[in-house]
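Okay, got some structures for you below.
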Structure 1
Amino acid sequence: MTNDVRNVKVCSTCQLGKEPAAFAKDKHRVDGLKNVCRSCAADYAAAYREKHREELNAYQRQWRRDNPTYQREWREYGPRRTK
């Protein structure tokens with residue numbers, strides 16, 4: 001991190017000044033960056049997944065029951081990965 005104040009953005013969650021590269025893009029904001037740093041956003045997402053694990057798993061199981069051939073078709077017709 002540099003000492004130049006223009007190259008520092010403060011995360012609204014952890015209140016630490018970080019370089020702009022530590023923030024994800026957001027085209028709706030004036031500076032073009034989200035107001036929460038990537039590490040705080042990842043912590044929030046992990047906590048949400050842990051707290052709502054059963055709901056998320058139930059939704060996923062129901063979707064798979066409603067779309068039984070999707071994965072098979074995707075494996076067969078989906079985009080091919082190239083090396």
Structure 2
Amino acid sequence: MIEAFERGATQRLVELEGMLLAQRKLLVQLAAGSDRRADLSSWLAERGAFQGNDEDPGLVPDEAFALQAAIAEEFRRLSEALAAEPG
């Protein structure tokens with residue numbers, strides 16, 4: 001029973017990752033074709049550098065910090081993908 005749950009959870013994670021990747025690709029295409037591409041690129045770059053100055057790097061991050069770091073990482077990935085997109 002636990003194995004079935006783990007397989008189901010793993011499958012769901014794969015589905016979520018696929019959905020996220022598809023959305024990232026769509027966002028990059030929309031931003032690349034926008035007349036505000038430079039503004040969007042700057043906005044993403046600013047948010048792609050999370051400043052967690054209050055955190056001790058040796059500690060395990062709490063959930064709020066981890067969420068903010070994940071958001072910043074996604075903005076960084078979007079920024080890099082947009083920079084690599086011709087246009």
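Every number in this text was worked out from the coordinates using simple rules, so none of it is lab data. None of the values given here were measured: they were computed from a predicted structure.
In terms of relative contact order in percent (Cα under 8 Å, 6 or more apart), which of structures 1, 2 is highest?
2
Out of 1, 2, choose the structure whose coordinates give helix-only ellipticity at 222 nm (-39500 (n - 2.57) for each DSSP H run of 4 or more, over all residues; to 500) equal to -25500 when calculated.
2
Please state which of the structures 1, 2 yields 3, 12, 13, 13, 9, 11, 15, 11, 8, 4, 1, 0 when P(r) over Cα pairs in 5 Å bins from 0, in percent is computed from it.
Of the structures listed, the value fits 1.
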